[in-house]
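Each structure below is given as structure tokens.
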Structure P
Amino acid sequence: MQQYLQNKKGLVQDVFDNVYNKYDLMNDFMSLGVHRIWKKDLISWMNPSKKKVLIDVACGTGDLGKLFLDLTNKDGKIFCVDPNKGMIGKGKTKLTTYKNINWLIAPAEKLPIKNNSCDYYTISFGLRNTKDLNKALSEAYRVLKPGGRYLCLEFSKIQNSNLNFIYKNYSKLIPLIGKAIVGKKEPYEYLVKSIEEFINQEELIDLMKINKFENCSYRNLSGGIVAIHSGWKI
């Protein structure tokens with residue numbers, strides 16, 4: 001499933017080239033820090049075991065990888081994958097004391113990882129930025145071991161009309177916040193538009209099933225502002 005906005009030549013790359021240096025700071029401002037709770041909720045639902053392999057795609061600066069390793073006493077192994085070189089550099093600097101992270105520059109649609117090699121696959125606020133949802137999902141299925149689990153945290157569709165009204169109006173402020181912090185509003189105009197155009201919770205479940213995932217389910221967080229989707233390779 002091709003995504004029109006993300007297929008505009010160089011658009012997503014330009015967006016993250018402009019924001020990576022203040023990516024974490026901007027996330028805190030935009031979500032009022034709640035993105036950290038959402039990520040903890042994902043790891044809590046995962047409930048990872050020790051001595052497991054996680055691939056975190058569209059990893060940003062490595063927030064999920066850090067949570068995973070902290071919860072498993074730094075006993076696991078992680079592939080942190082992101083298409084943006086600057087973002088990977090920030091992650092390496094931030095998590096320099098975490099020695100069992102392999103940092104890789106690659107898109108979600110073409111992972112430099114062997115078949116059946118990972119116990120867990122996570123992607124947080126990254127699926128929406130891929131050019132082809134089916135390719136991203138099929139790659140996730142390919143790299144997971146049989147019995148492996150897919151978890152996606154992404155902006156979704158709000159269920160309550162009053163909350164949706166408030167959120168829509170707040171979204172209009174996001175480019176202005178971006179202008180103040182990053183110096184450019186255009187990356188955050190893209191962010192707002194990409195959220196509006198992204199598929200809903202049930203549509204993502206359908207795509208996961210098309211790409212062979214079993215026992216698919218999702219949980220809405222903050223009234224559906226975001227959702228966590230879960231599926232298994234069986």
Structure Q
Amino acid sequence: MPAAIAVLPQPPLLVPELCGSAAVETEALRASCRTVVSRLAALASDWVVVGADPGGRRTVAPGTAGTFAGYGRDVPVALPGDGTADEGPELPLPLLIAAWVATGSGARSARGELVAPDASPADCLALGAELAGEAGLLVVGDGAAMHTPAAPGGFDEAAEAFDAVVAAALDEADPAAFAELDPAGAAALWAAGRAPWQVLAGAARAAGHGWTATHRHSSMPYGVAYHVALWEPVP
């Protein structure tokens with residue numbers, strides 16, 4: 001069973017080299033991400049990183065390298081591990097972020113398990129159940145991108161209620177709430193985390209025990225909801 005499940009967002013603005021003056025505004029978010037991955041690495045040195053990508057379902061080997069060049073600057077990163085594959089700027093954003101936050105964390109290896117953004121809840125839950133035997137899960141994805149008029153998707157009043165559900169589920173370590181997220185509603189709000197969070201739900205339920213949230217952070221810079229959490233098994 002997983003020793004811990006970590007949840008992170010995937011904004012490129014986490015990387016100081018990419019965000020200029022926004023680095024100050026996002027420092028608390030960045031620090032929270034660092035706290036969570038350090039704890040995850042202390043509990044489990046081998047990770048599975050779950051994220052959504054338009055390329056659909058596939059596995060990415062430990063050690064695979066990439067770069068943030070597609071996001072404005074050539075910042076090279078690599079997933080922990082001994083592999084030699086290099087996907088360059090084509091490495092999906094969730095894995096780029098996972099590789100960046102893993103640097104210096106103490107993680108020994110991390111492989112990626114990607115799903116399509118529109119993967120069905122049933123498929124996500126099934127994948128999660130398959131991953132329930134892994135040591136550590138790092139689940140990467142954003143909340144709604146429509147919290148303000150200047151947000152990437154513009155403003156939609158439904159965004160507040162959506163991310164309130166997500167935040168409560170993370171606070172309460174409640175996989176059932178994630179399992180019930182509506183794919184169409186999440187897609188309408190540009191919420192990239194829906195499918196990965198439902199993989200989390202499948203893994204957390206299949207583990208056969210309760211969870212407790214030992215770290216939490218939510219913020220909405222630039223109108224996008226970013227959630228950070230660490231779930232550990234109930235003693």
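Observations
- Read-out helix-only ellipticity at 222 nm (-39500 (n - 2.57) for each DSSP H run of 4 or more, over all residues; to 500), computed value -10000, structure in P, Q: Q
- Looking across P, Q, the calculation of distance in nm of label points 7 Å out along Cα→Cβ at positions 126 and 142 that yields 3.0 traces back to Q.
- Identity of the structure behind 15.1 (criterion: mean count of other Cβ atoms within 10 Å over residues 206-213, calculated), options P, Q: Q
- Source structure (of P, Q) for P(r) over Cα pairs in 5 Å bins from 0, in percent, for residues 158-213 alone, computed value 4, 20, 32, 25, 11, 6, 1: Q
- Structures P, Q were compared on relative contact order in percent (Cα under 8 Å, 6 or more apart), and the highest value belongs to Q.
- Sorting P, Q by Kirkwood radius over Cα pairs in Å from high to low puts P first, with the largest value.
The numbers here are math on the coordinates, done by the rules we state, and not lab data. For clarity, every value in this text was computed on a predicted model and none was experimentally measured. Cβ atoms are built from the backbone, for glycine too; each structure is taken alone.
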